[in-house]
1. Identify which of structures I, II gives the largest calculated value of mean count of other Cβ atoms within 10 Å over residues 10-17.
2. Rank structures I, II by relative contact order in percent (Cα under 8 Å, 6 or more apart) and report only the one at the top, that is, the highest.
3. Quick check on the output: 3.9 is distance in nm of label points 7 Å out along Cα→Cβ at positions 18 and 106, derived from one of I, II. Which one produced it?
4. Where is percent of Cα pairs over 18 Å apart largest, in which of I, II?
5. Out of I, II, which structure matches -6500 when helix-only ellipticity at 222 nm (-39500 (n - 2.57) for each DSSP H run of 4 or more, over all residues; to 500) is calculated?
Structure I
Amino acid sequence: MNSGILERLRQTETSSYAQLLRGMINSTLHDHRTVFTHGDIQPKNIMVERVGARDGCPNFKITLIDWEAAGWYPEYWDYCSATISCRFKPDWLELIPEVMDQYTVEFLMMQVVYSTVYY
């Protein structure tokens, strides 16, 4: 994964800046498990349906849709993409720590990568 990120940065950035980022990326984005991820977890891709109740508590069926970005990525990928892509949705950002493992350092590094590549 890091080699792909670094290759993309080399295409758009000066060699000095790409080298600086390479050092940062290699010191933060390493030793993670590769897992199958959705790739685009955000509110619009989560369908919630009430399917009854049991002992006075509602039961829900939760379905994730829009799997086109799914694949084998580092374990921090869904956390980072869910927070970076929805930074202007405060209710969602408050919920994320309750339902996902947090990867704070990885988020900060991916925020730099994302802002460099897309802006």
Structure II
Amino acid sequence: MASPHVRSSGISVHVTITIDPANTSAFLAAFRRIYDIVAAEPECTYFEVFQSLEEPGVFRFVENWSKDVQWFKEVQLTKAYYTPYIEATEPMWIKPRSIKYFGRFSGEWLTVKPENN
């Protein structure tokens, strides 16, 4: 049974990609194009990119979506614009990509301060 604090709709998707740090510039150049397209999707409510301080080749993307996991897998992940990005970056991956799905807690558990930007 779901926690009463978790919203019934909307998910947070956490993607981890590990590359050789020597490929960081090429990876980010290829990723930038897809980032702009995905962030512009009306169902994408948040998109932030992180790089590990301990392992410079590890990147984490946190995306919040107004839809559920089934929609994300069946609709969003099947969009053709991902193909050139995957073709360009997958050869740089040194570990399999990880995608984890999380339910988002309601507004009482969300704080974003102006300094976060």
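1. II
2. By relative contact order in percent (Cα under 8 Å, 6 or more apart), the leading structure of I, II is II.
3. Label of the source structure: II.
4. Values: I: 59; II: 56.
Across I, II, percent of Cα pairs over 18 Å apart peaks for I.
5. II
Readers should treat all values here as calculations from the given coordinates under stated rules, not as data from a laboratory. Being a predicted model, the structure only gives us computed values, none of them experimental. Cβ atoms are built from the backbone, for glycine too; each structure is taken alone.
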